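Read-outs throughout are calculated quantities, based only on the coordinates presented, and are distinct from any laboratory measurement. These figures come from a predicted structure and were not determined experimentally. Cβ atoms are built from the backbone, for glycine too; each structure is taken alone.
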Structure P
Amino acid sequence: MSTTKRKIRVFGFAGSLRKGSFNRSLLRAALEEVPETAELEIFELDGIPAFNQDLEGNLPEKVRKFKEKIKAADAILIVTPEYNYSIPGVLKNAIDWASRPYLDNSFDDKPVAIMSASGGMIGGARAQYHLRQTFVFLNMHALNMPEVIVNNAMEKFDANGNLTDAKTREKIREQLKALVEWTERLKK
């Protein structure tokens, strides 16, 4: 009998469509820092249409895949920029699709971690707090610590979007390790 433990499946996405986004780069860096006890699948939000309740009975294909992958995951990782002191519309739109129709909330009871990166001093912290408010209604279990808030991001990524800051990499490793442990605790 095999005693191999199944890896924790983390499903991650970034709330930005911009190809050169610091947040998409941060998510790619997370892929490089996943603990051996987990695996991270990245999903691109490009192509998810604007939410339309009239389509709930016949979900667009991209939305259907998004919801399926969330449901199959053990934990969620959301990487978000901050727009106007909050989360970007593309992220809110994806969350709305995944949490609908009523009684089919794909995020229900999922552990979740948040990362953010910004060229400014606050690093997307306000967006993270707004996202946490959304988690209450979605019945998600947010990992509180450690936080990954990358300020002055232009100094921490190279021109190709590669994370060059060792301290940020360490924080990513710490957070992903904590997310895996949090997920295992919640499963018990």
Structure Q
Amino acid sequence: MSQVFQEIEKIFTTGISEEYLGEDVKLVEHMLQCGDLAKEAGAPDYLVVASLLHDIGHLLVDDAVGAQDSGIDMHHDAVGARWLEERFPSTVSEPVRLHVAAKRYLVTTNHDYLSKLSHASVQTLYMQGGPLNQDEVIEFISREGAEDAVRVRLWDDLAKVRDKPTSTLLEFKSLIDSLARS
């Protein structure tokens, strides 16, 4: 088993993996659903792995639940991306880094999007800075990985179904191993 897969497996079985910050689904369940949605959409392997691991930053920060309850943004997007960029190419880490900005982008550019967000996602939107201004929209969409981040974000929003059957982490092992830096 690759070292990176073993690290991910260990992170996925931490206590916080049982929670998901105000959502009605467990965090790891959510991440597996997101990976499955990317796979079902025929996304390239790197984007399936990015989708699977997009919220890993929540599992890496201390007291993510307490911070959320206090209205503090722990920047799980940046934390997760930093962890991933040490182990994967930027095609995996950048969509993770940008998936929160993608939510802010979509709220700004798609008038129906806000109404489709879960209650918890609307709450965190404002902790994360709210809608982007026009300059931020231009800056966001011109960044490498922005379009992939938007795709991850849309799967993220759909991956919140309690008790939905998912693939196991082990079923993503070959993709993780093929992309992980040795």
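Worth pointing out:
- Here log10 I(q)/I(0) by the Debye sum over Cα atoms at q = 0.12, 0.21, 0.22, 0.25 Å⁻¹, for residues 43-122 alone was derived from just one of the structures P, Q, and that gives -0.37, -1.02, -1.10, -1.32; the source is P.
- Value 52, calculated as percent of Cα pairs over 20 Å apart, assigned to which of P, Q: P
- At a computed -12000 (helix-only ellipticity at 222 nm (-39500 (n - 2.57) for each DSSP H run of 4 or more, over all residues; to 500)), which of P, Q: P
- semi-axes √(5λ) of the Cα gyration tensor in Å, for residues 115-162 alone derived as 21, 15, 7 - corresponding label from P, Q: Q
- Structures P, Q, by distance in nm of label points 7 Å out along Cα→Cβ at positions 91 and 131: label with the highest value: Q
- Parent structure of the calculated result 31, given that relative contact order in percent (Cα under 8 Å, 6 or more apart) is the read-out and P, Q the choices: Q
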